[in-house]
Structure P
């Protein structure tokens, strides 16, 4: 069990590094777009589209990292009112439901990829499958991090808090 958690954490480090690069590239592109549009009067037609696609990937991959570190927005009223064992069962149940949802999201994302694979983006001219691939990739990352949370929580004892 611990090996799976360590594997997911190693993957998360790589994802975090890639996210940092994507965020840096997106920021530079947006600054370049503003400078080229308002000061040079020559807008970069492709930079806005690429920034949008980078943002989609950042949101999906970033959500998986936030899930792993319990940083997603949640209402803790019910879990906090329960004892340790019942809270643990509730959180595991919610994570299992989340994995089911991420599985559905993955397969629907693959179906969507089939529908958009022949379309090309307006400015970049790339297949629309590239931006839409963020959905199944994000679903897999979210499911892996949910699994890691389940494994971590199932081995946790009450006095480990």
Structure Q
């Protein structure tokens, strides 16, 4: 059976990270299993952790008044859910809901923030990885919006 540091090392998010850094990060983590329908996070609730998805699917959702929950993205094994633990006021900006059984490493945000404060190299290494996730997801959202608005744009009458 692998320890948490070995599980993290095998995850794409931590690729190329220093072994000592992985050991420090692993000390803030624990394995978690979520059943289909379980929430990993609730919008506007305290964001005290993030999740390294090892297996399963997580829906990133937002509540829309008069509509209900809207799935913005589906995350899979190899993905990370949650960056709100890193930025004040440390509140979730989205819901995270397991679509099937999810195996994940839950990492304690407060523990990691403290480690990052005392070890700026660790903080920078994590910040670079989270910045990549944020920019990738922003790009994905932009493409989705272009698809939506392109479908709604009326065809131009070239004869006038």
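A few remarks follow.
- Test item: FRET efficiency 1/(1 + (r/R0)^6) of positions 77 and 109 (r between Cβ atoms, R0 = 25 Å, to 0.05) calculated as 0.20, pick one of P, Q: P
- Computed -26000 for helix-only ellipticity at 222 nm (-39500 (n - 2.57) for each DSSP H run of 4 or more, over all residues; to 500) - originating structure among P, Q: P
- Test item: Cα extents along the principal axes in Å calculated as 63, 35, 31, pick one of P, Q: P
- Computed 26 for relative contact order in percent (Cα under 8 Å, 6 or more apart) - originating structure among P, Q: Q
- Origin of the value 14.2, where mean count of other Cβ atoms within 10 Å over residues 69-76 was derived from one of P, Q: Q
- When Cα Rg over 2.2 N^0.38 Å, for residues 29-92 alone is calculated for each of structures P, Q, structure P gives the greatest result.
- Taking distance in nm of label points 7 Å out along Cα→Cβ at positions 13 and 37 as the criterion, the largest value within structures P, Q is that of P.
- Among P, Q, structure where distance in nm of label points 7 Å out along Cα→Cβ at positions 53 and 125 as derived comes to 2.5: Q
Taken together, the values in this text are just the output of simple stated rules run on the coordinates, not laboratory data. The model shown is predicted, which means the values in this text are computed figures rather than measured ones. Cβ atoms are built from the backbone, for glycine too; each structure is taken alone.
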